[in-house]
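Bear in mind these aren't lab numbers, they're just calculated from the coordinates by the rules spelled out. Note that the structure is predicted; figures quoted are calculated from it, not measured. Cβ atoms are built from the backbone, for glycine too; each structure is taken alone.
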Structure I
Amino acid sequence: MARRKYVQIENKNALLELLREGRKFQRIFVAHNAFKDPKTKEILDEAHKADVPINKVARRDLDRRSRTAARESVIGLMLPQNQWNLDDLLEKLYSKKEDPFFLIFDHVRYSLNIGAIMRTAFGGFVNGVITHIKKASFLTDEALRISMGACERIPVVEMNLFSAIKELQDNAIKVIGLETGGEPYFNVDLTGPVAIVLGAEDVGISPRVLERVDEVATIPMREGIGSLNVNASASIMIYEKVRQEAVAMGNS
């Protein structure tokens, strides 16, 4: 397994639910004046049961640590359970005789998009997500909530995308970029081992990543609309692969 990063949980309801599910936390920070709040008391009770260290801090320290505008009085650092390195993940999939089906995030942003894509990806049999190395986990409590927990069920690999693409291609895994100017997606062979590259909505896939893919697929659009939301685009590609695999099995 790869090195772990903490997922910062700032929503009280999410924090309480995750503690009750038995998820592992590195520690919990709580504001000095928060102990009279009933929800905070429940969180601390669950944390004590699980032997999670609790740090009492000043409200200004909690505000500095926060990554949202919610100004919650409790923040938890959860240990994610789905961080992998690519070698180990490929070995696991091949040992189970599963074809790798990956999504590659090229600076896909916003928890809303990430959570929605991960939920669709889990439903559509994606078995790995590859993303740039980040200082903090790209998963958030909002992404977890939107994905209905799917964010924690799909293996996540954080690595240099150029190295990832090369390793995938060395393992005979087709790398398909989803970008304008390519073949209509329904004419692109998505069967077998494949990785689909998704770019940020405003700039698409970066040119240096795009020049390394094996093929470019495009979702045809009516004139006047440049592209779909990245979540909608990902959904189309994921289920086009599911459709093509079903057709291929029916013809075999």
Structure II
Amino acid sequence: MTIETEQDLKALQRIGRIVAWTLQEMKRRTEPGMTTAELDMIGKALLESEGAQSAPRLTYGFPGYTCISINEEAAHGIPGSRVIQPGDVVNIDVSAEKDGYFADTGGSFVVPPSDALKDRLLHSTQVALNEACRSARAGSPLNGIGRAIEKVAKQKGFRIIRNLCSHGVGRALHEEPGEIPGYYNPADRRMLHEGLVITIEPFLSTKSRHVEEADDGWTLVGSPGNLSAQFEHTMVITKGRPILLTVV
């Protein structure tokens, strides 16, 4: 969507804070030995306490309230009986709706103990998000987002999962301008404009450039032994730095 009124911005900031807080609390409460279903129930309770609805459940009938992906799972992991273990790379993606407005955020972390590769993967993905946000200004090419992410991935020695993208958001979970690749596509001539609401969510990985759908019909999985990380903000494009909505 494109913001048209101050009410639009305030409503987006409200749902943005809710999903950011929910993500932060879920990360804080993650412990070895709990199942992903138990962690998802924490997310459900947090969203409902703020009068918000799970966006993937509302929009697509997703069989969970949040997406929780571990290790070889890159995205859209269904919460269930999987037990969280020490050393796991966990990704939580929280998107929700309130009063007709949507926001989407995500983050990856390691359940202690970590190691140098996992720490470098997470740090590099966070840097990629920061650099992509820096490039996202009104009047700039939309493909500058993918260019910034690709530059960081190459510098840090990681791969980009090419079939997972950023996207438009606001009045729906996924909307115009559609998919925003996490790599540089010189053929993409779209431009960013003031007031546009989008997500930026780089996916960096140790081995995989593509992920495949698992037998459950939802979870997207990389090659055996692959680890990936994702960080995501919802934002409003301006003539300067974007307004980050998914912050507490």
| remark: One of I, II was used to calculate distance in nm of label points 7 Å out along Cα→Cβ at positions 22 and 174, yielding 1.8; that structure is II
| said: Please compute mean count of other Cβ atoms within 10 Å over residues 6-13 for structures I, II and give me the label with the greatest value. | reply: I
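State the single structure among I, II that was used to calculate volume of the Cα convex hull per residue in Å³, giving 110.
Computed on structure II.
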| task | Identify which of structures I, II gives the largest calculated value of relative contact order in percent (Cα under 8 Å, 6 or more apart). | result | II
| Among I, II, structure where distance in nm of label points 7 Å out along Cα→Cβ at positions 54 and 86 as derived comes to 4.4 | I
| said: Computing distance in nm of label points 7 Å out along Cα→Cβ at positions 14 and 134 for each of I, II, which one ends up highest? | reply: II
| task | Compare distance in nm of label points 7 Å out along Cα→Cβ at positions 38 and 206 across structures I, II and report the one with the greatest value. | result | I
